[in-house]
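Just so it is clear, none of the values below were taken in a lab; they were calculated from the coordinates. Quantities reported herein were computed from a predicted structural model and do not represent experimental measurements. Cβ atoms are built from the backbone, for glycine too; each structure is taken alone.
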Structure 1
Amino acid sequence: MHLGTVEAAEGVLRDLYVDLRRKVRLWSELTQQTPQARMGYVGQHLVSAMTGFPGGRSGARGKDLVLPGNEHAEIKTCSRVDQLGSCNACDARVSSIELECPQCGSTDILRKDDSKWLIGVKTQAELKDLFDSRFFYFVLFDFADLANAVDINARIWRVDPRTKAFAYCMIDYFHNIGSRSTSGAPFNMWPFKLKFDLLAADLIFHAEISEDDRIITRLFEGQTGPAWRQPLPPLDKYARSGGEELNVETLAAVAEHLGINLPVRQKRALLEGIETERHRRSIADETLISVFCDALYGRRIQPHLADLPAGVAGPSFLA
């Protein structure tokens, strides 16, 4: 078996994920402990098997992936499978393998899928190290349908950390959020939320694991086809998300910078207006992402532009 092949990637999923998950679930029925095995290292094995690049024997420290030309890459893994849920009737904790509440017997169960990727950056040196990586690989295990939690997606996205969306986000977190945190918690990169969507990540691998543990590889860059660039979704997706940063003032600045005349001052209306012009004028995702980054982060990172990696331009305007 050779790295960089479908056979190797499916072998990792079968030996280190499917088989392990089956055995952990069996033990979980006896011990009543969590059925979720530690997935970070499985993600590292999967990325090596898929890309063909070896690890740096790093564990939790060092270079996750060793690339040609003395370069390296980071791997972040998030598992939304087998998370602990809760009973909507009595609020008791419910394991993912339980079909009803162990306390009251209710089948009205809230299944959780709120895990995220964690990026630690506590020092100036660690901030620089983020940008020294050639790529970040984001691995996600999640259910294809949370309401029918059986079939599992295993996906890998590749991101260039020397882009405006990633660099601005990390500099903003380091200087304006993390530095004020008393907990020292890492940055939370939420799958399919605004800050991840702005990364324009390339999906390079997608396998489906069925209820009977069959593995079907849907995408494997270079073998089943090219990588798939994650498009920026319809903007009304963010009408109820994006936090305080994606507010009316930020969206109005985006519209103004794009030359879109929108007299409205409601969040959804602004998003819908920008989306309409996006399609009417065929505004490229790259342009829209750049403007969103300037509006979201520009003023916040303006005092820290010296931290930008080479090749990343400063904001063209400040919202």
Structure 2
Amino acid sequence: MQNKKIYYAPVHLMVYDRPFHFIKCVESLKKNIGASETTLFISSDGPKDEKSFEKVKKVRKYINNLSGFKRVIVYAPKDNTRGCIKTEVRDKVREFSDRYIVSEDDNIFSCYFLRYMNNALEYFKEDEKIQDISGYMYPGFPSYQLIPVMLKAHTAWGVGFWREKDICHKIDQKKYAIDILKDKELYSKINNGNPHLGPTLKKIADGHLLAGDAIRTAILFKYDRYGVFPSISLVRNIGHDGSGEHGGITNKFINQKVHDEKIDDNIFKNTVCEVDHQKWIREYFGGIIGALRGISVYNQFNASNNISRKFWKYTIKGINVLDKIDAALKE
């Protein structure tokens, strides 16, 4: 691959009203090898109130003066679309290219992120077992050198897709979640492999949430597919500072180590799929306590009467308390 010209996939960045995060995100992407060969799509949603008006204005002022990429294509509706602009632009990106990279506005990238992602998108394009390519790796993953690993997990913090393999696109999330929660064998596989998914799938099934990340992870288990991750992250997330809608506040991501050294273009020949790595993911996403919660969620969803549903509801609350105690003891 070293003697072959790299095809640089377009990047879709999604932003709303966080100019500080967005500027840092784009500036880090501009420093990447291959940025000048990359077409950048930006979906900038419009303000929904006076408070967000000035912030969105700052975002768009920065965009208007943006350079350093092969081409910058901006979609900036005047009014707020409640996130619909993200889907519209994703469709445009899918028409533009058979592969693409997606990120929100609060990620800081290693200068080798684009080269790594594009080499991976080329290397695995014919491999039906691989659903997507992640540039991010969860904090604390046991690795001392950069090795690509295959995991039944999905994260949206800098991820690459192929148009033909992205079966989650335009999926009916509610129906899909309901079907999973009614399939005991499939749900058990998901709950045992990635325990945090159960409560999320139930929220989707109940119509209270849309979460493409959860659906994509469930698809991995249903079709026995994998995501490819770097064993040391190429992305640092800075959005868990209370500024986002769902992020909360924590320092464990902003202080995460990021690999910022030269990467061999042929590194994907050494991609590994280890049982111990998937066990680590299971523990990271809740372990035994999380799996017990997932079982209770399944039983609550499929309960035949109100008394049974209430029993499992309070069981889940008890497990949540136990989970908080366990987390406090680990700190």
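Observations
- Comparison of 1, 2 - label where mean count of other Cβ atoms within 10 Å over residues 114-121 is highest: 2
- Answer label among 1, 2 for the case where helix-only ellipticity at 222 nm (-39500 (n - 2.57) for each DSSP H run of 4 or more, over all residues; to 500), calculated from the coordinates, equals -9000: 1
- When mean count of other Cβ atoms within 10 Å over residues 146-153 is computed across structures 1, 2, the figure 21.6 traces back to 2.
- When P(r) over Cα pairs in 10 Å bins from 0, in percent is computed across structures 1, 2, the figure 5, 24, 33, 25, 10, 2, 0 traces back to 2.
- Computed over structures 1, 2, relative contact order in percent (Cα under 8 Å, 6 or more apart) reaches its largest value in 2.
- Of the structures 1, 2, the one that 13.6 was derived from, the read-out being mean count of other Cβ atoms within 10 Å over residues 74-81: 2
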